[in-house]
Structure I
Amino acid sequence: MVSSFLTHSSSSAGRLSSDCRFMQLSPETLQLVADFFKVLSESSRLQIMCALKAGPKNVSEIIEATGLGQANVSKHLKILAQAGVVTRQQQGVCVYYQIANAFVFDLCELVCNSLSVQVQRQSEKIAGLEAFRQPSV
């Protein structure tokens, strides 16, 4: 789980403490982690992953599910396959793609939950400013 990697020091919130497991990784290994997150940083790739959540699909089915163009889907599938996020399997003249490891959906859910909390907090702060709003004339 993400929290097992990132442990914050109670004395200095926001600063990683010495027990952060990322501190034990070499810069090269950290770059691999960063590269993996870069793969997930493109909305079209996230759309493709969502299309594949229900099971394997060929390029035509992915295009239909996402509304993305053929060249765009093919480009992103190649990137996802190179990163090990999806696998491809030839079946006759068709190639079917599927999610290699469903943990990516757990990761996306963690991010979405965190963003939801951030947006809620921001909304509460903005609502607190309503008292300063000047009435329109």
Structure II
Amino acid sequence: MTDDTSTVPPAKPAVLIVDDELSLLNVISESLAEEFEIVTTASAREAEKAMSSRSFDVVVCDHLMPGGAGLDFLVCAMERWPTTRRIMFTGYINPELLSRSVAIADLSACLIKPVRSAELARAIRTALQKK
């Protein structure tokens, strides 16, 4: 006898994207929504509220935003939610900052803007494998 109940597809990995550029958030959300469950916030403060209310597999955060540096938020996220993998992206190209950021916040990746959706998806997949 077979079971005809419909099978529930596996849950998509939950990814929080933090950036003050709303147009970028919209593009990223649309391009990654098929593979990941995407939640977006426009500030570190909003991101902290989101992470306090539910769990995320990966958080991707811009470095330079009004109201707080992304790196500071990612360090806080590392301490409060250590199992959530962290990725930073930035348009601010400073090799010393980038290498220091990876170590300080235990980043899975640090990407330079503009970031193509395929590159971001690949970085998220790689971060998920490290969980």
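The numbers here are math on the coordinates, done by the rules we state, and not lab data. Keep in mind that what you see is a predicted model, and the values were worked out from it rather than measured. Cβ atoms are built from the backbone, for glycine too; each structure is taken alone.
Here is how the numbers come out for the structure above:
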{"item": "If helix-only ellipticity at 222 nm (-39500 (n - 2.57) for each DSSP H run of 4 or more, over all residues; to 500) is computed and equals -17000, the structure in I, II", "result": "I"}
{"item": "Structure (I, II) behind the derived value 1.13 of Rg/Rh (Cα atoms, Kirkwood Rh)", "result": "I"}
{"item": "Relative contact order in percent (Cα under 8 Å, 6 or more apart) from the coordinates reads 21; which among I, II", "result": "II"}
{"item": "At a computed 4.1 (distance in nm of label points 7 Å out along Cα→Cβ at positions 28 and 116), which of I, II", "result": "I"}
{"item": "Source structure (of I, II) for distance in nm of label points 7 Å out along Cα→Cβ at positions 44 and 92, computed value 2.8", "result": "I"}
{"item": "Read-out mean count of other Cβ atoms within 10 Å over residues 84-91, computed value 14.2, structure in I, II", "result": "I"}
